[in-house]
Each structure stands twice: as structure tokens, then as C-alpha cells.
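A.B. asks: Structures are listed in the sections that come next.
Values in this text are rule-based calculations from the coordinates and carry no lab data. Since we're looking at a predicted model, the values are computed, not measured. Cβ atoms are built from the backbone, for glycine too; each structure is taken alone.
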Structure I
Amino acid sequence: METTETQKEEGQCCSDSACCANEAIKNMTDTVYQTAKPTIDMVTGKVNEFKEMAAGKVQDMRSQAQAAWGDAACKARNFQSQSEDYIRANPLQAIGIALGVGLLIGLVSRR
């Protein structure tokens, strides 16, 4: 007796061993999926939690880095301003210091 496609789809084909094996595999696959689905959903939720937490940490670190960069830029501008003021107030001393530093760098770089 041959089984029809309708019988195979309805699960009434266990007279054919290949059909029975296919049906058993389908049932086991469904069972495994149903058993694993809560765990998959939980893991997916935890991954999304960690992803959001990591995004928050990245944003915090980005804002800290921007603040540090702003502070460093401000200090550099202040140092430049103070240097310019010192050079304007003491031009000969500034030239002497520049010559001394240049000579020192030249001597060190020759060796």
C-alpha cells in the first residue's frame, strides 16, 4: 500500500520506515526547539541588556575623553598665552634661552 502526500503530511505514514524516520526527526526537532526556546529568549534578553550597558559605558567614556581633551586644550592655550606674554616682557632673555636650547639640541643630535 503506497502512502499519499496527504497521509505523509498528516503523519499517517508509519508503514514506510523512511517516512517514519522523517516524522520522528521532525517531532524531535520541534521538541528540542520548544525546550530550547525559553533559554534562547533569556540569552537574547541578556545579550541585549549587556549591549545597552556597554553602549552606556562607551558614551560615558566618550564624554570623559571629550572633557579631558577640552581641559588639555585649555591648558595648552593658557601655556601659549603665558609664553607669549613672557617673550614680549623679556625679548632678550627669550632669544638667549632659544639660542641655548637650539645649541643644546644641536650638540645632542650630533652624537
Structure II
Amino acid sequence: MVERKEPGGLAELLDVEQVAAYLKLHRVTVLNFARQGKLPGFKVGREWRFLADDIKAWTEKRKRGQDSFAQRFDALWERLRQRAETAGYGAEDVARLIREVRQAQGAKRAPSDA
């Protein structure tokens, strides 16, 4: 299904139902993933369309684990570090700020003894 090309060499376009069937997901999950940018697709009018090759590449990427939590965490931490440096903070400052935010959040969640 995913390898086919349309006549004239154009890539095959899939609709939500076809992608849902291929990925064995509910159509609402496919729509949510597309809206959130987690699944490569685009809108044509009010309908979502997906290139078959993009869906295949997305599944291959997921199989290789390139979308793992650890990699997303590392990427997020790196962006945070870069922005902190741009704002004039060092690595020690970032760690201290994170501790302070966690303590403040913990204080908000703790029940009062009054």
C-alpha cells in the first residue's frame, strides 16, 4: 500500500481512514496526531491528506527509536540550556532555578495545616 505511486510518478495520497487502517489506530487518533504535528500530513480544504512515503518514513523512524523519551528529553534540555546561556545564566543557575520552581510547586500542592 505505501510503496505505490500514482500514474505520472506522483506519490500516493492517503486519507485519514487509510492511514488509520495502515497504522492500526483509530481515525480520531490519526486526526489528533496530525493536528499536533506528530504525524506528517497536510490539509486540503477541510480534509487531511498524507503522503504514503511520509507515513512509511514516520513508521521507520519510530521503529528505530528516534522518537524516544530520552532523546526528546535531551533535546528539550539542550534548548533550555541554550536559552539560559543567551539570557546570561550558567548551567548551575539553571539547575538552581529548576529546584526553586519545583520547591514552589511543592509548596502550592502541600495541604495547609491551618
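A.B. asks: Tell me which structure, out of I, II, gives 1.62 once Cα Rg over 2.2 N^0.38 Å is calculated.
C.D. replies: II
A.B. asks: Another question, if that's okay. Looking at structures I, II, which one was mean count of other Cβ atoms within 10 Å over residues 33-40 calculated from, given that it came out as 9.6?
C.D. replies: It was calculated from structure I.
A.B. asks: To test your reading of the models, identify which of I, II gives -18500 for helix-only ellipticity at 222 nm (-39500 (n - 2.57) for each DSSP H run of 4 or more, over all residues; to 500) when calculated.
C.D. replies: II
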